[in-house]
Structure I
Amino acid sequence: MTKTYTKYSIIVAIAAGILLFSMIPVRENEKAFHSEEELNFFLNHAVLSPPVDSNLIFPTANNCNGCHGFDPQGNGSVTSSGEDVNVHDDWKTTMMALSAKDPFWRAKVSHEILVNPSHSLELQTKCTSCHAPQGHFTAILRGAQHYTIDEMIGDTTAMDGVSCGACHMKSAENLETQFSGEATYDTSRVIYGPYEEPFAPPMTDFVGFKPELGEHINDAGICASCHTLLTNSVDLNGQLTGEQFVEQATYHEWLNSAYDDDGSDPETCQGCHMPRLEDAIVISSNYIFLQPRAPYGLHDLVGANTTMLQLMKENKEALNIDAADEHFDETIQKTLAMLQQNSVATNLEMANLDNDTAYFNLQLINKAGHKFPSGYPSRRVFVEFIVQDEIGDTLFQSGVLQPDYEVMGQTADTEPHFNVIKSEDQVQIYELVLGDVNGDFTTVLERSHQALKDNRLPPLGFSTSHSAYDTTKIYGAALTDLDFNFDEVGIEGNGADIIHYHFPLNGYTGLINVSAKVFYQALPPKWLNPMLAESTPEIDTFRTMYENADLSPVLIASQNLDSIFVQSVGVDETIHATWLKVFPNPTENGFVFISKPETVEIFSINIYDWMGKMVGNITSDFSQIKLPENGKLFILEIETERGKVVRKLVKN
């Protein structure tokens with residue numbers, strides 16, 4: 001990654017070098033670490049920022065960048081292999097950092113206000129609590145009842161999005177019991193981190209906050225306040241129904257999983273979204289004597305939304321995003337890796353061949369620590385399943401993407417969950433679908449009153465009897481699907497689903513290629529179209545960006561079964577080629593014999609297992625055939641001068 005030297009970093013580096021010898025002897029007395037002359041040099045120099053004003057509750061990321069950003073001397077935030085892993089640059093292009101500038105979020109807030117204008121202040125206040133927490137909570141802690149988007153736009157601290165203080169100033173109090181944007185902050189000018197005995201003078205002197213050990217910084221509860229969100233439901237007239245709707249519950253989905261492990265040794269949100277390096281890292285620039293720390297939590301903070309990251313990169317000037325393309329590219333690449341390596345695994349197999357129908361099973365296994373997809377309800381996963389003959393003609397397809405980025409075959413309303421798919425107008429889509437008080441599909445979050453469908457893949461260990469199931473329920477046909485989160489013996493919690501594909505061969509005999517692909521889609525047209533049909537300044541701004549963006553869904557898993565031999569009813573041995581017999585069938589010892597007229601010549605025999613893989617080829621001595629040791633069901637493809645003859649054989 002290419003880095004740029006700033007005037008700030010050069011002066012700090014030079015000053016640090018000059019002061020190094022005076023620093024080391026006085027480490028025992030941290031209050032006297034810098035002399036008065038040294039402090040005056042730093043605090044009064046034109047290019048340096050003074051400590052955060054005492055009237056401000058939260059710092060901005062720029063206040064932290066001096067020590068936790070790029071070190072031009074290559075000492076701080078660098079691995080043993082020389083890779084720069086500084087906190088500031090890794091964070092700067094994440095969805096967390098850009099949460100207040102996210103044009104889709106702003107457009108959606110304006111859409112909600114357009115539907116229920118009398119709720120404007122409440123809607124803005126709720127939404128800014130997570131998207132601009134430092135500005136929001138500054139206002140609330142000072143006695144304000146509301147905090148608006150206009151106030152946010154004029155507030156530098158708020159426009160930092162989910163910035164350093166939004167996490168590192170959270171109190172350990174109420175950490176796992178506050179949701180829907182509620183949070184408790186420690187306002188005593190302290191910054192919590194994961195390390196014992198932090199070296200305090202640089203942060204205390206130059207930022208005005210004291211670093212302290214806070215073991216709760218590694219607790220999943222840090223994420224709970226925003227990643228479980230319950231909204232107050234209203235009817236179509238904007239009147240409160242008295243009910244709440246679970247808009248998202250990623251934190252509770254994690255609680256209802258094997259990863260929480262009842263709290264004894266949990267694999268937390270930070271373990272995946274802030275992966276740990278065991279490499280010992282000096283965590284501050286300009287202080288080369290500091291003791292390296294391990295493990296070191298990368299501030300990648302990646303999720304799954306490559307589409308929005310790319311959209312914001314392409315519109316960064318219009319969105320006033322001061323970040324280098326290279327940092328965006330790194331974040332997008334890490335997000336793509338998260339999607340393709342840590343979300344879903346697949347297992348595709350042929351299950352049966354009966355009469356004129358082929359049967360295939362596709363298992364999807366959730367690798368995430370929560371439902372997949374999770375978070376904001378626009379996100380969905382769909383499965384494309386295509387069967388082609390040996391010359392590439394399509395025999396069957398389900399879930400094919402159309403040019404408008406919609407999925408072919410889905411209904412205009414809610415596409416149901418399927419256990420068995422046997423028609424091309426059926427497609428498996430894993431999603432949360434919102435319904436209003438009348439049970440109609442809606443994308444207006446405040447009108448969400450009931451879930452019409454929630455078949456998102458549950459995490460490993462997920463249980464309908466867990467105490468957190470009330471916020472993580474399964475809705476729709478997935479509830480009665482015996483393969484959904486149940487293993488083959490009926491034990492709940494395997495975090496997987498099996499889709500059974502049954503498709504006709506229509507008389508075809510020969511080789512087929514089967515492809516199963518799993519796609520992730522963050523901004524599907526079906527979800528966005530109701531908002532884009534309206535007009536507000538924010539919607540109009542986003543619409544232009546959206547229409548010029550690459551909206552291609554992300555391929556997150558795929559599997560192919562190639563050259564599988566299938567036999568249609570048209571070549572069944574009871575109808576055709578009665579002049580050729582293969583016996584005994586079934587065979588006890590694996591040996592079978594071929595009987596045919598003496599005048600008919602056999603050229604070759606191919607032996608296939610039940611999955612269609614060729615496991616044997618015979619070119620001579622055709623009278624007696626020995627089947628392979630492994631397997632019970634085989635297909636013989638016998639090439640004769642009268643044509644091809646196919647036989648199914650069973651070995652007991």
Structure II
Amino acid sequence: MAQNLAQKILSSHLVAGELEPGTEIGVRIDQTLTQDATGTMAYLQFEALGVDRVKTELSVSYVDHNMLQSDFRNADDHRFLQSVAAKYGIYFSRPGNGVCHQVHLERFARPGKTLLGSDSHTPTAGGLGMIAMGAGGLDVAVAMAGGAFYLPCPRIVGVKLTGSLPDWVSAKDVILALLRRLTVKGGVGKIMEYFGPGVKALDIPSRATITNMGAELGATTSIFPADSVSSRFLEAQERPQDFVGIAADPEAAYDEVIELDLGSLEPLVAQPHMPDKVVPVTELKGQKIDQVCVGSCTNSSFRDMHMLAALLKGKHIADNVNLTVSPGSKQVLAMMAEDGSLYDIVTAGARVLEAACGPCIGMGQAPPSGAVSVRTFNRNFEGRSGTRDAQVYLASPEVAAACALAGEFSDPRSLGDYPVIEYPDRYLVDDSGIIKPPPPGTEVEILRGPNIVPLQLKEPLQEDVRGKVLLKVGDDITTDHIMPAGTRVLPYRSNIPKISEFVYEGVDAEFASRAQAEGGGFIVGGENYGQGSSREHAGLAPSFLGIKAKIVKSYARIHRANLINFGIIPLMLADPRDYETLEQGNELVIPDVRNQLKSGEKVLVKDLTNGNNIECKHDLSDREVEIVLAGGKLNFARQEMAG
């Protein structure tokens with residue numbers, strides 16, 4: 001029977017379930033990646049599983065998010081990560097070696113394999129024909145220990161690309177066009193598989209940009225076939241042995257097909273404060289800009305950096321603009337230094353930052369009050385930049401360059417002839433920034449700083465769950481809302497009691513103290529609750545504060561999984577109109593909750609404040625029910641491994 005590309009890879013890695021959309025499947029994981037904002041906790045969880053070495057084909061620990069070492073905390077965590085990697089057989093990518101997704105694409109991604117990463121933009125590697133998925137750190141820890149990754153079987157959406165991109169239009173405009181059409185909810189429960197004659201017109205960095213921002217669609221992952229373009233990229237990276245040609249069968253079917261003519265696209269921009277608020281840049285022409293940031297895992301490749309350099313060469317940015325540039329990897333930065341493109345960027349007035357996530361994760365370069373910032377990043381959620389009232393727009397490197405030069409929104413098509421980026425026959429390969437683990441049996445001491453607090457296991461679920469509605473929020477709540485990042489918060493990623501003080505800080509500054517005073521309770525929310533970053537602290541920290549259940553209209557995939565992992569019951573309203581009756585301060589009880597969860601999808605919640613019975617539902621598999629009853633996945637996994 002003909003299979004599409006996603007079905008081929010999933011079926012060859014299937015260890016549980018059937019490929020029927022919506023049913024639970026278990027998938028064998030070949031590779032994992034972590035980054036420092038999530039990795040410290042993931043490795044603490046891996047240690048708690050009691051496994052002596054990773055069981056995957058390859059696991060890599062990257063340091064790319066929190067590079068500022070203003071005191072001992074980040075430096076201690078980086079040292080901890082390096083020592084853990086050495087002990088358990090994990091490759092360690094040092095600070096300064098680059099952004100995890102860019103480096104993984106360059107040095108480790110392999111067509112036909114599976115990759116699980118504790119970062120929502122792990123699907124970047126889908127640009128090289130991988131099933132690459134983001135997940136919470138605990139899911140990654142279990143995969144490193146040899147366990148399968150469980151998820152609802154996605155629907156496969158075929159995105160048929162035709163034509164080729166016009167001058168001044170690039171991959172960022174492709175994914176922005178899809179976001180405009182489908183919205184940030186449009187990919188939930190789906191894999192976006194690209195096929196058609198237009199695929200050949202896209203190089204690997206462009207494909208990776210598109211798969212990277214599939215996360216903003218809410219997609220499980222996105223994937224391109226591995227073809228001659230992929231082969232040339234791997235050859236240039238001195239990895240020809242890693243190439244495997246893989247594509248959908250000619251007669252393969254999809255659950256849904258979307259057609260996109262690349263030739264019909266124009267330069268686009270996503271407006272504040274959501275990646276799907278997309279308009280042509282021409283609609284914004286003339287509006288003043290204060291800051292431009294080029295980089296992030298979406299647009300920091302050799303291609304994007306050299307496009308920026310070509311557009312800035314011999315020119316200077318506008319006096320009112322502050323331009324920062326973050327190359328994606330040491331490889332990209334070194335090649336820019338070697339060929340002179342770095343000179344062109346610096347002399348044009350740009351500030352060059354190190355090869356790291358930087359401003360994208362709120363680590364520096366916060367805009368001025370009320371400023372307009374144009375960024376080649378993947379998210380523009382309110383406050384994510386570090387400035388609550390900043391207006392952040394998302395755009396391609398071409399649009400960003402035009403804006404930086406003009407000091408206002410400007411159509412890049414006004415810049416003249418479109419530069420042609422020449423790709424090297426050989427990239428500069430220097431893996432000295434990647435430390436290989438020593439052989440098994442080597443004595444390694446794990447180095448722990450005082451900010452690394454031991455994990456606290458949660459108790460099994462009680463028979464009755466009761467408490468107050470501690471907070472009521474609306475639609476499209478992001479994990480940035482729930483668990484902020486940035487320079488104040490990220491240093492506490494390995495200190496759950498401390499980081500829990502920041503939960504929902506930007507929405508309700510009193511939330512954490514109220515939750516502690518009440519001994520926990522409930523949160524009520526709207527549609528697409530928990531979209532955005534994979535950060536498991538958005539589940540772990542509320543669990544520490546005693547949140548027992550969340551009652552919403554619908555969930556984003558990764559956050560739902562993280563709630564289950566940390567013993568929080570993810571309930572949905574059977575009738576969305578009941579959302580209006582559930583007010584902050586109402587006292588709720590879920591009687592006989594253990595039996596209710598085991599008996600079926602319906603769960604009765606009693607609102608003791610107004611006397612209502614609220615009918616809720618859950619979509620937990622039998623395995624997920626057992627995880628919640630056990631008090632979370634760590635307890636469940638330990639029991640499984642012990643048994």
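Read-outs throughout are calculated quantities, based only on the coordinates presented, and are distinct from any laboratory measurement. None of these values were measured; they are calculated from a predicted model. Cβ atoms are built from the backbone, for glycine too; each structure is taken alone.
So if we calculate distance in nm of label points 7 Å out along Cα→Cβ at positions 220 and 340 for every structure here (I, II), which label has the highest result?
Going through I, II one by one, distance in nm of label points 7 Å out along Cα→Cβ at positions 220 and 340 is largest in II.
The value 23.2 for mean count of other Cβ atoms within 10 Å over residues 372-379 was derived from one model only; which of I, II is it?
Comparing all candidates, it corresponds to I.
Comparing distance in nm of label points 7 Å out along Cα→Cβ at positions 68 and 92 across I, II, which structure shows the greatest value?
For this comparison of distance in nm of label points 7 Å out along Cα→Cβ at positions 68 and 92, the top structure is II.
For structures I, II, calculate FRET efficiency 1/(1 + (r/R0)^6) of positions 300 and 364 (r between Cβ atoms, R0 = 25 Å, to 0.05) and state which one comes out highest.
II
Just checking, which of I, II has the largest value of Rg/Rh (Cα atoms, Kirkwood Rh)?
If we compare Rg/Rh (Cα atoms, Kirkwood Rh) over I, II, the biggest value is for I.
Given 20.0 as the derived value for mean count of other Cβ atoms within 10 Å over residues 148-155, which of the supplied structures I, II does it correspond to?
Going through each structure in turn, the value belongs to II.
With mean count of other Cβ atoms within 10 Å over residues 164-171 derived from the coordinates and found to be 23.4, which of I, II does the value describe?
I
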